[in-house]
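Each structure below appears as structure tokens.
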Structure I
Amino acid sequence: MADPKTINQLTDIGSALVDSDEIEVQRSGQTTTKKSLLSRIKTYILGSATIGGSAAGDIPTNSSTGTFTNKRFTTPKLNEDVAIARTATDLNACGNLTTARVLVSDANGRVSVSGTTTTEVGMLSGISGNIETRLTSLESSTYNPLNQTFTYGYGFSTEALQTTLERTQAQILTDLGLSTSSYVIDPTSIIAHLWRVNEGIYQNIVLAAGAEDCNFTTQTINSQLQMNTFKLTDLTAEKQYNLTLTLKVLAKAGV
């Protein structure tokens, strides 16, 4: 090797080193020195890799802001020993989302916005149980057929020679959406109105014997008086009618 004092006395090269520059080299165990191109040092350190190259084995470089451009990382880790398993498409789905919307998982398992706003979700604040269960409970507690007055409407047309019409208690309860196994009609509550309809004009019929009239029969079951059959009589054949009953119901005895 050259004497260090001699090297210190040399003039600086005055420019950047290049691959073709030469240095003195002494192999281990040998006493003679030889020259070598600087390019061999790069090959010794980097192998076949190129700094800033894009081929396999090359060493990527970043920009002045520390940004890697067009570089692909496979299962990278950020601040912990857990690999990121999602793709760029998955991560990009998290950007440019519509503001103030509830996020959901779409058919591909990626984040997407729903049609529900954060304001609408905020209306659920304070809910402590299943909403449907609570609404059902509220409905059952506020609606009780025994406390209601029902209006039953039945439109019909009489056929040739038809002068009567009957509606049973079961038919009326079913039409009102009430269970025939739970309720009966209170015969003391029934108020009847009959209308004859002619070309869209409703004429109120005064129910009386000898003209259009009505009556109903009752029955007693389990010591409970209840309506049996409602009957209209002396109707005019081939006419259109509308029957209206106002009534209340009772809890069926023996149930």
Structure II
Amino acid sequence: MAVPSDYWEVKMMKKWVVELTASLPGLDQKESDLVKYRIQKAKERIEEVENVILAGELELDIFNTSLLQSLFKHNIILKKGPEHPKGFLLKSGKTSDLYINMRETLRSPSLFSSIIAALERVVREIPVDKDTCFLGVPTMGAVLAPVLAVGRQANLAVIRLNKKSHGVGAGAIEGNFTKKIIIIDDVITSGTSVREIEEAYIKMYQPNAEVKIITVIDRQDHNYKNVTSLFTLEDIKKFAKRKTEKNYTTTGVEI
């Protein structure tokens, strides 16, 4: 939780960065490199303390606050602007000023690892037994689910985008489809993907299954009550708004 000294430290560190930056002209190479190193370290400390402040204001923990900041930095969360003047068309058919492209996290091993670590913290709180399976929703859910299933030593089921027409097991599901199902997806909006899975697979193979849904981001445009997410759309909007109001240093989050 942030304390008054955190705000004071950020203010003083920002002032120091300005002073160091102003001192760069005229320095020789060795001195310049040293000052640039100090500026970089100061900015890292500013970001660290700002995350503590933001975590308190947004009622998120430090780990998830840092992760949310990284999603903005890596342009995983995009917003309406000059590059996207009409906003974004979602699978539900609606348009939105924000778009979450979680597939891009695969380009950053460190960011992808952070997402896995955050999801594992959620999964650890859920009882898992021999009748539990993690079900990955194509595409990103099918990437996340195996890692989480291995971590909990649980059953795994993955849905194919296209039914297999060769070899053995020519179906649309791979793995063990059990009666306690934890659906893993990257983003849930209106719940279209989940409903498609329920209609096409769960009702057919496990009609009485106990179902939970875990996602990275919940856009909250659905009626499901069994969803656990790292972030809601409201969290994202509040985060971006606070970044702008407080004039924080992170780029790419102004609204």
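If distance in nm of label points 7 Å out along Cα→Cβ at positions 128 and 176 computes to 3.8, which of I, II did it come from? Structure I accounts for this read-out. Computing Rg/Rh (Cα atoms, Kirkwood Rh) across structures I, II gives 1.07 for structure II. With mean count of other Cβ atoms within 10 Å over residues 96-103 derived from the coordinates and found to be 10.9, which of I, II does the value describe? Going label by label, the one that fits is I. Which of I, II yields 7.2 for distance in nm of label points 7 Å out along Cα→Cβ at positions 80 and 216, as computed? Clearly, the read-out refers to I. One of I, II was used to compute distance in nm of label points 7 Å out along Cα→Cβ at positions 64 and 232, and the answer was 9.5. Which one was it? Traced to structure I.
I, II: which one has Cα extents along the principal axes in Å, for residues 88-135 alone, as calculated, at 43, 20, 15? Of the structures listed, the value fits I. A value of 9.7 for distance in nm of label points 7 Å out along Cα→Cβ at positions 56 and 192, calculated from one of I, II, originates in structure I. Where does the value 7.7 come from, among I, II, when distance in nm of label points 7 Å out along Cα→Cβ at positions 72 and 152 is the thing being computed? Value 7.7 for distance in nm of label points 7 Å out along Cα→Cβ at positions 72 and 152 corresponds to I out of I, II. Quick check: -14000 is what I get for helix-only ellipticity at 222 nm (-39500 (n - 2.57) for each DSSP H run of 4 or more, over all residues; to 500), calculated from one of I, II. Which structure matches? Label of the originating structure: II.
Read the figures in this text as sums done on the coordinates, not as results from a lab. Quick caveat: nothing in here was measured; it's all calculated off a predicted structure. Cβ atoms are built from the backbone, for glycine too; each structure is taken alone.
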